[in-house]
Structure P
Amino acid sequence: MPYAFKQLLEKIASGKAPGPSPSFSILHMILAIELMSEKTIGRNKLAEKLSVGEGVVRTIIERLRDAGLIITSKTGCILTDKGLSLWKEYESVFKRKIQVGKNELTFAPYNFAILVKNRLHKVKSGVEQRDAAVITGAKGATTIIFKAGRLMIPSVSNNVAEDFPKAADQIFRLLKPEENDVIIIGSAESLEKAEYSTLASAWTLVNDC
């Protein structure tokens, strides 16, 4: 069965609304929930953080509120208990994400890495993840797996620690992978694009269980 958070978020993001289709994706929804999980945030600040217009933010807020995931007040938006529960489930899969410095596997000034728990079985060649990142604004993305106690890149490297030592050091130090985990490093011309595109790439790993 698919993850509950995936089913719910995709249902909310694809919901029909009057007028033209809103120009946001499920990734905007995820980033909005993350921001609200940290503290109460106002509509203007949310629009700034998501790089979207006021109308889009209004739609995102309405859909999250209608789903019972957030409450709104004069001070802004914050997650409900249901919203926090969904976010915890999401974080149990997308365990760690962090900006990383340049290494042998990066392609642009800004680089972001996400560790996806126990999804090695969903990785084929890594092309699907790379394409998802590029479509959403990345210069490139690399999919790394942790198997038999080693970091590997499908069709590229059976031992990342030997072939790309700087990248391996960053991964072990910052992300702390375990057996069957997947790490994706995405690169873009801005930090926002790097994070967004790396998340888009990682999302391909939860298309089913």
Structure Q
Amino acid sequence: MRRTLARLRQRFLGPCLDYAELTAIVIGLGNPGRRNAATRHNLGWRVVERCAAGARLDFQPGRGDFFATRWRRPEGDALLVLPTTFMNRSGEAGRQLLGLSGLTPARCLVVADDLDLPLGRLRLRAQGGPGGHGGLVSLAAAWGEAAFPRLRLGIGRPPAPPAGEAGDAVTHVLGPFAPEEAAQVAAVVDAGAEAVDCFLAEGLERAASRFNPRAIA
């Protein structure tokens, strides 16, 4: 009976994910659904998708509120993760992942968009505050700490509104990039995936020194 269930799972869901003996988890923050795929808020999600595509890996349903794939690497395997909750509930997937893997938040690289960085800039940090980012707020609350590495991807703030009017950051974050930004966004996604690879292979300090100063045109 157990073998039959395993065969059925493999047929419909693909091979079972293995959460044992991971060295790291990489979480790409975003909102699920086709309508959200091209928004600025999903830039972190797109970088992690690019990592998987570059390694010719396919995501599959995880044992929780996420899709994941195991990235087998010489220095140790990493789990690439896309939460299936909406952004402000990303901590639910984060809590599940630590329970499944036995890792600590310090072994989880979170990839997220950042309003306070211009488009074309990346920022790797070992820890920090959420900066008002709902996904980072949710993860810090679920894990009980903010001491986890993050790769922040600049999306820039909306243009200054006319005098006397308030800017709408929410509409900016949840909207798509402008057509003229498409080439730069594609370059940012590629650079973000390179930064993840460097982080996993060489550590945060080496990756930060290489990617933090770079301006991606």
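Read-outs: derived from the displayed coordinates by stated rules, not from any lab. Model, not experiment: these values are computed from the prediction. Cβ atoms are built from the backbone, for glycine too; each structure is taken alone.
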### Task
Work out which structure the value 0.90 belongs to, where FRET efficiency 1/(1 + (r/R0)^6) of positions 135 and 175 (r between Cβ atoms, R0 = 25 Å, to 0.05) was derived from one of P, Q.
Q
### Task
Match the computed value 0.95 of FRET efficiency 1/(1 + (r/R0)^6) of positions 39 and 111 (r between Cβ atoms, R0 = 25 Å, to 0.05) to one of the structures P, Q, and report its label.
Q
### Message
Computing mean count of other Cβ atoms within 10 Å over residues 31-38 for each of P, Q, which one ends up highest?
### Response
P
